[in-house]
Structure I
Amino acid sequence: MGEDQTPATDVTLESWARFVANLVEREGDCVLVGHSRGGAVISRAAELVPRAIRHLVYLSAYLLPDGESVAAEARRDVDSLVAPNMIPARRGVTCLMRSEVIREAFYGACDDATAAQAITRLTPEPLKVLAAPVNVSAERFGLVPRSYIETTRDRAVTLPSQRRMQAALPCSPVFTLDTDHSAFLSQPEALARILISI
């Protein structure tokens with residue numbers, strides 16, 4: 001979300017996916033990388049504009065079959081720090097993580113300065129995105145090749161959860177980074193090499 005000031009009440013999985021799909025349609029021949037709940041966003045974007053996307057890359061991301069939601073998979077991930085530590089920010093609209101677990105959940109392999117900077121950029125999470133079922137089909141989403149980059153020390157989307165999702169929707173190739181949930185901060189060069197290879 002970053003600097004985007006769209007009101008949380010207006011943010012849905014469909015609105016995010018449409019935003020990405022519109023960008024993809026303008027650019028064409030894109031490789032989309034989805035991190036964490038961004039996996040659900042790129043899956044839905046691929047359903048909307050499959051022929052404009054060359055490849056999907058799931059980075060410790062939610063790779064969900066049709067009708068599944070991020071929230072449902074997160075609840076199944078019993079070793080994750082996320083589901084048990086979410087607290088309402090605006091009831092029924094947004095949620096936050098308990099501050100005492102943020103570092104361990106998201107930035108456990110980052111140096112202190114990097115983690116501190118990242119934490120300052122966190123914003124409340126729109127609940128509609130997490131609760132919405134992903135609507136994808138074999139005829140559209142299924143046309144787009146996909147890869148997975150798993151993170152072995154992830155405390156947000158744990159490795160067993162990542163592998164359960166890959167078993168349901170296989171990816172090729174699969175890469176493994178021995179790092180936390182935020183590989184783009186903890187191992188940016190290794191991640192860049194993988195993305196370039198894809």
Structure II
Amino acid sequence: MIPSTTATGFLVLSIALIAWTPYAVFPLLFIVIPIVCLALLIVILIASVRKRKRLQLSAAIALAAVIAISFAMSRLSDPIRESLRWFLWSNSFKAELKASPDSRPGQLKHMEWEATGFGGVANDTIYLVFDPTDVLATAAQNGSPGKFTGLPCEVLKVRRLERQWYSVRFYTDEAWGERNQLDSSGFS
């Protein structure tokens with residue numbers, strides 16, 4: 001009972017935090033995971049002192065599950081967050097982007113979808129891009145960074161959300177339409 005309840009609760013809490021904020025990894029790593037692991041270690045210790053092997057084993061399995069989930073969530077938090085946001089609010093994102101003014105010739109229609117960073121330092125920006133011809137499909141499948149048609153400079157990651165809709169992650173401190181280090185000088 002302890003392993004499944006603890007692991008399920010931890011998974012739900014992790015996904016909720018990831019959906020709520022792009023900074024979810026920090027509270028998970030420095031608050032939630034240490035508290036849950038410490039609590040499980042205390043249960044294991046008490047169970048071993050009281051010679052309750054089943055409880056000790058259950059708590060150890062729960063601890064292993066929490067560690068495995070933690071590792072997976074830290075590695076997959078960005079794609080999970082993008083997928084959740086798209087699943088929950090894609091209609092409003094689509095309407096907002098379609099209502100925005102058209103992009104410059106040669107650029108795909110886009111809007112800033114999410115930005116993180118602090119005080120002008122280490123800013124990471126993700127753009128929502130509408131690509132009516134699905135030119136970015138190959139870039140999304142490839143998964144490698146690069147310079148792609150319709151984008152102003154080299155980007156770190158293109159991810160397909162659904163047909164014709166993409167998230168495009170720029171390198172740190174790079175932004176669409178600015179004179180960046182990665183050759184977007186033709187776009188102002």
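No lab work stands behind these numbers, since they all come straight from the coordinates. From a predicted model like this one, the values you see are computed outputs, not experimental measurements. Cβ atoms are built from the backbone, for glycine too; each structure is taken alone.
Work out which structure the value 1.0 belongs to, where distance in nm of label points 7 Å out along Cα→Cβ at positions 18 and 114 was derived from one of I, II. Corresponding structure: II. Could you tell me which structure in I, II was used to calculate log10 I(q)/I(0) by the Debye sum over Cα atoms at q = 0.09, 0.10, 0.16, 0.18 Å⁻¹ as -0.31, -0.39, -1.07, -1.38? Only structure I yields this read-out. Given 24.9 as the derived value for mean count of other Cβ atoms within 10 Å over residues 58-65, which of the supplied structures I, II does it correspond to? Traced to structure I.
When distance in nm of label points 7 Å out along Cα→Cβ at positions 34 and 90 is computed for each of I, II, the one that comes out at 2.5 is I. Suppose helix-only ellipticity at 222 nm (-39500 (n - 2.57) for each DSSP H run of 4 or more, over all residues; to 500) works out to -16500; of I, II, which structure was it derived from? This figure was derived from II.
Rank structures I, II by relative contact order in percent (Cα under 8 Å, 6 or more apart) and report only the one at the top, that is, the highest.
Evaluating relative contact order in percent (Cα under 8 Å, 6 or more apart) on every structure, the highest lands on I.
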